[in-house]
Structure formats: C-alpha cells, structure tokens
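Listed next: structures, encoded as structure tokens.
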Structure I
Amino acid sequence: MSDSLKCHMCGSLTDYYCQDCDEPVCEECCVTYNQFTQIDYTLCQSCYDGDVAKRQLEEYKEEEREAAERAKKDARNKTARERHWRPENIEKRRKIREKRKIQQQEDNKRILAEVFKTVNEMLR
C-alpha cells in the first residue's frame, strides 16, 4: 500500500480508485457486489448514491409524464362520452342506422331478383 493514498471518504489508507470520480477509496467505502447493485468495479458509496438519486429522479419524471398523459387522455375520453350521449347525436346515429337498414334491405331485394333471373335463365 502507498502511504500517500488516503480514502477521500474516511481517510484510511488505500490503493484503489473510484471508477467514476477517480478519487482514492478504501474497501470499506466501496459499493459491494450483490444481486441488487451488480457492480463489479470499484465505485465509492457517494458516486453510487448519486447514481441512485439520478435514477430515482428520472423515474419520478417519467411517472409525472405518464400521469399527465393519463389525465389528458381521461379528459379527452370524458368529453367524447358527453358528446356521444347528447340527444342530437343519438338522433343522428338512429337515423344513420335506419338508412343503413333500408339500404341493406334494398340490396338484398336486388340480389334476390338477380338470383331469380339467373336461375330462370338456367332453367329455360
């Protein structure tokens, strides 16, 4: 060990350097590898805490953005529901449905007439 290197966190002697801040750091102040951190390099606790705080801030911003989008979508859906159930819109949909039903009946009559015509021509 070198006598000149002292940990920037606790002051004990060390010969390790933090990968992020390039400061000397002892084994006690390093982040240990486990299933949650999965850091296999030398990283001081203060840099790790900063990374965690940065990730949490990003997650918080993402949650806020999603909540704003959800609120915007809910407001749009509420307006659409109100517009859908207005009496004049209900009447429009009813008239369109009736027109479609009449058109379908006329198409069915026309198709049936063509079928009869074709069958009669075949039987001649």
Structure II
Amino acid sequence: MSEEPKHIYTALEIVQEIFPATPARLVPRERAYTLERDGSGDLRVMDAAGTERLRMTPVERAGSDAAHVCCDLCHTSSPREQLHLMRSEVPGSAGRRFRYLMACRDTDACEARRFDDASVEVLLRMR
C-alpha cells in the first residue's frame, strides 16, 4: 500500500483556513530577513542569501528590571530583564553616531513573533 506524503501546512494556510476573518495586518507574511545571535551576544540581521546586512551590539543594562519595555522588532512588551538595548553604528560616522533599539534577549521567540520585515526594513533604510 503506497501512502501519499503528508502535506505540511504553513502558518498562513492555517490562519486562512481556521480564521478567515483575521485582519490582514495579523496574517503572517513571507520574510526576507532573519535575526540571529552570535557567540558574543551581537544581533545580526541576515538576508535570504545568508549575508549579514546589519550587526547590533548590546548596551549594558541600566534601570529597573521591573519596568516594562517594548521590543522594536516584534512589538511585544516584557520586563526590561528580558530585553536588550542594542546599538549599531551609523555608516560614515567613524563611531560617533549610533542607532538604538530594544530587542528581545530570546531571539528565536522574537523571530517567531515578528509578523513581517517592516521593522527590519526601517533599520536598513536608516543606514
């Protein structure tokens, strides 16, 4: 008896089938960029070809751990201890100017929560 291969459903197919009235802004979309942490704690934005497009370094934590802040990449709100303040050098500034953002320490969870590349594309345009 030959068994047909089982179909693996994408997040988009699941949402469209089970929740057809979901607003378009909440429907998962294809992403051209992925977020990765390296061994030193830097957050890297990688494109589909595996090329590093942006590297952000963590800034030392300060302030109350009880305060809630929002991740600029996945837009979740969490206690400060679960997020990092990250910075990247503005090209051509010779280390005198930086761009800052908040990012989840758990990069895999952040990546799973991101709906699209809009926040990443804003960062790349600022370069």
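Say we calculate distance in nm of label points 7 Å out along Cα→Cβ at positions 82 and 114 for every structure; which of I, II gives the highest result?
I
State the single structure among I, II that was used to calculate helix-only ellipticity at 222 nm (-39500 (n - 2.57) for each DSSP H run of 4 or more, over all residues; to 500), giving -5000.
II
Quick check: 20 is what I get for relative contact order in percent (Cα under 8 Å, 6 or more apart), calculated from one of I, II. Which structure matches?
Computed on structure II.
Given that volume of the Cα convex hull per residue in Å³, derived from a single structure, equals 167, which label among I, II identifies that structure?
Only one of I, II returns 167 for volume of the Cα convex hull per residue in Å³, namely II.
Match the computed value 0.99 of Rg/Rh (Cα atoms, Kirkwood Rh), for residues 34-105 alone to one of the structures I, II, and report its label.
Only structure II yields this read-out.
Each value in this text was obtained by applying a stated rule to the coordinates, not by laboratory testing. What you see is a predicted model; the values in this text were computed from it and never measured. Cβ atoms are built from the backbone, for glycine too; each structure is taken alone.
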